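Once you scroll down, you'll see the structures, which are given as structure tokens.
Only the coordinates and a few stated rules stand behind these numbers; no lab work does. Small disclaimer: the values here were computed from a predicted structure and weren't measured. Cβ atoms are built from the backbone, for glycine too; each structure is taken alone.
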Structure 1
Amino acid sequence: MIDLRFLRDDPDAVRASQRARGEDPALVDALLEADAARRAAVATADNLRAEHKAMGKLIGKAKPQERSILLEQAQEMSAKVKEAEVAQHAADADMDTAHRAISNVVQEGAPAGGEDDYIVLETIGTPTEFDFEPKDHLELGESLGLIDMERGAKVSGARFDFLTGYGALLELGLLQLATQKAVANGFTMMIPPVLVRPEVMAGTGFLGQHSAEVYRVEEDDLYLVGTSEVPLAGYHSGEILDLSNGPKRYAGWSSCFRREAGSYGKDTRGIIRVHQFNKVEMFVFTTPEEAAAEHKRLLAWEQEMLAAVEVPYRIIDVAAGDLGSSAARKFDCEGWVPSQQSYRELTSTSNCTTFQARRLAVRYRDENGKPQIAATLNGTLATTRWIVAILENHQQADGSVRVPAALVPFVGTELLTPPK
């Protein structure tokens with residue numbers, strides 16, 4: 001949720017953020033009204049409670065002949081207090097609904113617009129060219145015995161797969177390399193639960209615009225996560241952190257689940273857009289003042305991983321309308337996919353400022369010992385989709401695929417060839 005003090009001080013900035021996202025700026029006025037109504041309801045209830053308490057003291061000091069009248073007045077006052085408390089609870093609920101309806105305030109410098117309005121910040125490497133007709137990742141994966149979509153569909157339905165043999169080793173190698181880099185850079189490795197409570201899923205912002213993407217286990221009222229960002233964000237919910245020695249950095253290795261609702265007919269071939277995949281996700285708790293610098297560090301660590309797998313890529317500044325409700329700024333690294341002659345997202349890192357931590361009540365103590373809302377950030381360090389770019393960019397004329405040197409120790413071979 002956004003900072004109400006910021007909203008009251010500069011509502012025009014929040015309206016501008018809503019417009020940049022392509023969202024309704026009138027929601028800002030609705031929140032201002034709900035905020036004013038709630039504060040009025042709280043004041044009314046507090047005043048009535050104070051009057052009722054004062055009347056109780058009068059009754060204790062009153063003469064017998066006055067006490068019956070005061071008791072009757074006290075009963076009337078008690079009824080008014082209950083009515084005021086009911087009104088306060090209703091105002092609280094209205095306020096919460098209005099507050100959650102507004103996305104995070106977009107950081108200055110982020111481009112306005114939708115999915116296609118990103119700005120390319122940097123291009124690293126050049127698109128791979130071949131002197132033969134290249135294959136796409138699925139054709140390569142099937143011919144090399146790495147990917148089995150047919151049996152994935154047989155077992156689980158469309159957009160599920162088996163990674164087999166060296167395909168499984170390639171993914172495990174990617175994740176293990178990411179794990180080593182995370183630990184070397186001061187991250188605490190985590191294997192988090194992949195089922196979370198509704199308040200944690202809502203706290204990270206995934207039950208708003210992204211609710212159609214989320215799998216729910218209704219009988220247990222739990223949600224399957226689409227990223228370990230969710231359980232890692234909830235790890236310190238309701239706590240006051242010690243950030244005096246710097247940010248708290250975690251890296252979560254987990255399976256992730258997404259329904260891919262609304263994407264029918266889009267990337268249905270292969271493993272670009274599937275319902276289940278694995279990922280190592282960086283997640284950071286820090287101070288709001290340090291968040292922008294930490295965001296650049298996360299991007300740099302992602303670039304180290306991409307350099308290790310030797311894939312051409314570009315960095316884009318994601319437009320406001322494609323940020324998601326929690327992010328104030330997002331940078332994506334998109335790898336070159338030869339079969340599509342285009343760049344596709346491989347990593348994403350977001351600065352969520354205090355938006356998630358405010359919902360999850362994660363705080364830290366400032367230099368004066370006063371609790372303040374923390375800032376949160378996240379970033380992808382490796383995921384299943386990387387296999388697409390690795391296979392396609394490192395394929396050879398004979399149909400084999402060269403394994404990037406950084407992954408050879410994990411995969412156990414320098415060249416992927418058809419099984420005999």
Structure 2
Amino acid sequence: MSPAGTATLTTRPVPVPDPAPSLARNADATAPEIAPRVIGTDAIVPLDGGGGVAYANFDYAASAPCLEAVHEAVTRALPLYSSVHRGAGYASQVTTQAYEDARETVRGFLGVWQRDAVVFTRNTTDAMNLLAHATPPGTTVVVFETEHHASLLPWKRAVRLPAPATPGEAVAAADRALRDAPAGPRLLVVTAASNVTGEIWPIAELAETARRNGARIAVDAAQLVPHRPLDMTALGLDYVAFSGHKLYAPFGAGVLAGRSDWLRAAAPYLKGGGASASVTGHGDTTRWSADAQQRHEAGTPNVLGALALAAACDALAATGWDALIREEERLLARLRRGIAALPGVHELTLWDGRNPRVGIVSFIVDGWNARDTALTLSGTYGIGVRDGKFCAHPFVRHLLGAVRGPVEAGATAVRASFGIGTTDEHVDRLLDALGRLSREARA
């Protein structure tokens with residue numbers, strides 16, 4: 001890319017994304033293939049008919065279980081836990097260092113430039129709302145209706161694009177929308193992996209499209225980073241948001257990472273201690289912190305959440321992504337083949353079934369509404385799934401319409417999602433249960 005071409009987007013050099021499907025520098029093939037352990041794999045849950053069974057957790061896309069390494073990191077931090085920054089006491093100094101080390105861990109995990117910001121938030125929704133707050137006045141935001149509400153709803157001036165029929169159509173539609181947008185700042189908002197179908201979006205191509213049109217790109221990576229590596233610098237991404245509770249760190253922390261200029265220019269997202277550099281008089285003269293991170297982390301931050309999130313990043317990076325991806329793809333293929341073989345059970349998918357995806361499968365069962373399906377799976381089989389529209393109402397209605405034709409506004413689906421700790425027995429138990437439900441409906 002020529003210097004003139006990059007100048008419209010960024011003052012830093014942006015590498016051209018590798019055309020290979022990998023989303024990171026490498027898949028860390030040399031790392032040990034020992035998967036980290038999650039807490040709760042031996043949990044026994046009650047059944048409606050009495051007794052109990054080992055829990056088969058297929059609700060990872062809502063909140064993944066806690067990694068043992070995360071639990072251990074939080075436990076180690078508790079004896080010297082204190083508020084961060086500005087404290088002279090030993091506990092405050094130790095905790096401040098751990099908190100800032102966690103920020104750097106996340107920076108490395110995402111491949112964030114040193115000059116860019118890593119802001120700790122509550123979750124992905126909070127991160128996207130922070131970015132919406134920081135977008136300059138008059139910014140045109142281009143977003144697909146397939147997004148999670150966290151990425152669909154916060155924007156003041158949004159161009160909503162319909163669900164694309166193919167990944168290539170997604171790139172072409174974004175290109176047209178950005179090209180036709182009025183003069184002024186432009187931002188393309190896309191998911192990295194769908195929270196409904198698990199399908200991986202072509203973010204490398206979409207990032208290049210944004211750059212070509214002088215726009216920025218923000219990526220909701222909440223459902224990707226627990227399953228795949230992601231390198232912001234290699235991909236040329238401007239902003240990435242994700243949640244710790246999706247990343248095996250269920251302690252209420254999230255991240256907005258990316259370019260700091262909009263964040264530095266915007267008034268603090270929350271006004272209070274830490275965000276202010278100087279307050280004089282009766283508080284009517286305030287100078288805000290020039291540091292983009294402090295500016296938007298007012299108040300006492302969720303230190304333990306940040307430490308937990310960083311511990312999860314370390315554990316996943318140390319494992320080696322190749323081993324995790326191979327196991328997930330094996331289980332995903334087993335589940336999808338099984339669903340395809342069941343009469344009356346329909347997987348919801350936007351694109352060709354061969355498109356890469358993470359461990360998320362949504363479906364419906366003929367003769368059963370989604371809520372009853374989920375309750376029966378739980379009460380009779382000890383299987384935890386999620387039913388509803390998954391905070392992606394327009395998208396779920398689109399997918400259901402593709403299977404059943406026009407649907408009522410309240411129509412819902414069932415989602416099975418998994419990750420580290422999922423076993424063949426879990427998958428087979430779910431398939432057996434769905435087969436029984438299908439046969440009962442057809443009897």
Have a look at 1, 2 and say which one yields 3.5 for distance in nm of label points 7 Å out along Cα→Cβ at positions 125 and 357, as calculated. 1
Matching task: -0.42 is the computed value of log10 I(q)/I(0) by the Debye sum over Cα atoms at q = 0.07 Å⁻¹. Pick the structure from 1, 2. 1
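Suppose you compute FRET efficiency 1/(1 + (r/R0)^6) of positions 189 and 221 (r between Cβ atoms, R0 = 35 Å, to 0.05) for every structure in 1, 2: which one lands on 1.00?
Only one of 1, 2 returns 1.00 for FRET efficiency 1/(1 + (r/R0)^6) of positions 189 and 221 (r between Cβ atoms, R0 = 35 Å, to 0.05), namely 2.
Starting from the value 60: which structure in 1, 2 was percent of Cα pairs over 18 Å apart, for residues 341-404 alone calculated from?
It must be structure 1, since only it matches.
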Quick one: mean count of other Cβ atoms within 10 Å over residues 45-52 came out at 15.1 when computed from one of 1, 2, so which one is it? 1
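Going by relative contact order in percent (Cα under 8 Å, 6 or more apart), which of structures 1, 2 comes out largest?
Comparing 1, 2, the top value of relative contact order in percent (Cα under 8 Å, 6 or more apart) belongs to 2.
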